[in-house]
1. One of P, Q was used to calculate percent of Cα pairs over 25 Å apart, giving 43; which?
2. Give the label, chosen from P, Q, of the structure having the highest value of mean count of other Cβ atoms within 10 Å over residues 32-39.
3. Tell me which of P, Q gives 32 when you compute relative contact order in percent (Cα under 8 Å, 6 or more apart).
4. Quick check: -1000 is what I get for helix-only ellipticity at 222 nm (-39500 (n - 2.57) for each DSSP H run of 4 or more, over all residues; to 500), calculated from one of P, Q. Which structure matches?
Structure P
Amino acid sequence: MSPFAPKLLALVAVGGAAGSVLRYAVGIWCVGWFGTFVPWGTLAVNVIGSAVIGLLGGLMLGGMPFSQEARVLVITGLLGGFTTFSAFSLDVGSLFLRSPAVAAGYLALTLVGGLAAFAAAFALGRAMA
């Protein structure tokens, strides 16, 4: 099946919508319980999403079959809407199995590149405001 088949795109959309709603709900719940001094909601969804994708990745690598439809609904859609950090965790873990050095480089490049891009765009936005 084509990766752009309407059925797969619909599954990504449904999963993404559900994940986004869950992320919002966790954020609201965390603010209610812990306040706003630390972004506990973001921490919670990143850790939960990483645990879920780790479990699914381990099951798949261990031989448990997951259909293409299930993968795009849950991993790309639901977890992608819940947190993109989970996909990053799976990428680093998968790379580590092939080459710890490549995984470390990818990890460093992603963190440094992402923070540098944020800092530059943030400064640009402030200058434009």
Structure Q
Amino acid sequence: MSRHVVAAVGEIPEGGCKIVTVAGREIGVFLVGGRYAALINRCPHEGAALCRGVLIGLMAADRPGEYRLDRPGELLRCPWHGWEFDVFTGQSWCEPDSVRARSYNVTVEPGAALAKGPFAAETVKVSVEQDYVVLEV
């Protein structure tokens, strides 16, 4: 798996999202409760731009008339049909056993560590054999 720097700490506000393109995929990077999460920007239900949806919480009740908000901002509601997904795991709340949005690992690393590398340039072997140039990939 390749690693990609997508934002500086502080660039994504709490409860916010930054949509980035990595390896041809649109991915939403979220900051929720001081934790970063990332989901593919495509709803598995019908293909909507999932990460343009609203972050919500889970309404819970121990008895009628008494409600509380659990997990504030940890569910992402699709803008097309309202399907809800766990922002950290991608699990669907509508069909948890069979539907999931692709999630990605996100870490925070110091810039000094990233600047140290190791960096390796891609190289290719080239040799001349009689009158032919041969490239090894």
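No lab work stands behind these numbers, since they all come straight from the coordinates. All of these numbers come straight from a predicted model, not from anything done at the bench. Cβ atoms are built from the backbone, for glycine too; each structure is taken alone.
1. Numbers: P: 40; Q: 43.
So the calculation was done on Q.
2. Numbers: P: 9.9; Q: 17.9.
Going through P, Q one by one, mean count of other Cβ atoms within 10 Å over residues 32-39 is largest in Q.
3. Numbers: P: 32; Q: 16.
So the calculation was done on P.
4. So the calculation was done on Q.
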